[in-house]
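Presented below are the structures under discussion, each in the form of structure tokens.
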Structure 1
Amino acid sequence: MKFGVIVFPGSNCDLDAYHLVRDVLNERVEYVGYDRRLLGYYDVLILPGGFSYGDYLRSGAIAARTPVMEAVADFADRGGLVLGICNGFQALTEAGLLPGALCRNGSLQFRCRQVYVRVDNNSLPFTTLAAEGEVLRMPVAHGDGSYYAPPELLQELDRNGQVVFRYADQDGRTNTEANPNGSIDNIAGVSNRSGNVIGLMPHPERAGEIALGSEDGLVIFKSLIGHFQNREVVEDV
């Protein structure tokens, strides 16, 4: 399979994502520039973290209006898998590819630390190797990570299983202490209605090697790889 890592001016976690896919998972990966209007063949697109365009206006707002995002939207409309991490999550909400919005942290301070997130939907291509309710340890590094959606949208997200990850303690319990940014309902990551686009504020690409303190982020990437391996087996049959 083949991954594409979108690069915006100000991205920095593109390097981490590229390293994880190529050097840890031994999969094919290419960088994709923000000015690309047409994409080649990719199985998964990753919108990485960082500070695209210096986070001017709103985090992800300018990135959401770059030429490549039209291609990303078309890719997603055709069922392509898209993973937005941190600033990539912000850009996907700004582009209307994911519901809700990311706002200033409740503390009004940048938060950079390890957190625990609970897997609330393990039926997506991104989470099939995780158990429902499994707790993953990953780092966060953001100042605008507080997820917000109005009450009617929250009900819809819960009803459709679109809340994929929630901040929790080590035992999987959601509480204020486990929430690093004040996200409503402890939401750490959501999907679109079709389940082929997800975004999360924690960094799974920075939790792929034990030297970094956790390998829990691998479950997301290995789920994606397994998804395509299983699809190839079915197609061969």
Structure 2
Amino acid sequence: MIEIKGFLETSFSDWTGKLCSVLFLPTCNFRCPYCHNHPLIFHPEQYATLSWEDILTRLHSLREWIDGVCITGGEPTCHADLPLLLQKIKRNRFLIKLDTNGSNPQMLEALIEGKEIDFVSMDVKAPLDPFQYSRSTGLPINLKPILESIEILKREKVEYEFRMTVIPGFHREEDIQTLGHQLRVGRRFVLQNFNPENPSDPSLKNIVPYDPSVLKRIEKEVQAIQ
């Protein structure tokens, strides 16, 4: 069974329009320099492994309040036994949102076909160009699985969104526009602002995030692309 390293009982920010609990899984196959969950990736042993039975008891106590459970990380699809965890949650009649970087399209497709998940939020790191993508993920990236995951979601067999964390110096406005034209999914492409508080690369603490009003304008523009 996957080691669960974090449990947030209620969140309004992890699933748009829903109140959900959040389970945090360790490890990731990317090394994004702006990642704020990097201790969970580099030093998961620092966190206690939580009891599934205790989590399930708490989820049941929250049943009248929460709409579902968000599975995040780290990268959940790094774990071969992720389907077993999702099946346990599903057996208890909770909706499930999966956060993923899209690097494991085979598992993603299997989870969708098996109706193990109800919503997918895929982080798209940069325009779909090997150099830009590798720069944003912190290591050389083969784009083929990323492109496969994008196409799997665009078949619309599950509700989904593509999410891009925007960092000045990494992403110019024209880069965001380029990705919008590559995806062409309208309002399913959402932008989130970079948080400089605790990035994996300490030098990024000095970066000033985009003005929220500017980012909202750009988001409206890219969401108009069909």
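List of remarks:
- Of the structures 1, 2, the one that -7000 was derived from, the read-out being helix-only ellipticity at 222 nm (-39500 (n - 2.57) for each DSSP H run of 4 or more, over all residues; to 500): 1
- Distance in nm of label points 7 Å out along Cα→Cβ at positions 77 and 93 - structure with the largest value, from 1, 2: 2
- Structures 1, 2, by mean count of other Cβ atoms within 10 Å over residues 37-44: label with the highest value: 2
- Looking across 1, 2, the calculation of mean count of other Cβ atoms within 10 Å over residues 61-68 that yields 19.8 traces back to 1.
- Computed 12.1, 37 for Rg and Dmax of the Cα atoms in Å, for residues 5-68 alone - originating structure among 1, 2: 1
- Source structure (of 1, 2) for distance in nm of label points 7 Å out along Cα→Cβ at positions 29 and 109, computed value 3.2: 1
Readers should treat all values here as calculations from the given coordinates under stated rules, not as data from a laboratory. Since the structure is predicted, the reported quantities are computational estimates derived from the model, not experimental observations. Cβ atoms are built from the backbone, for glycine too; each structure is taken alone.
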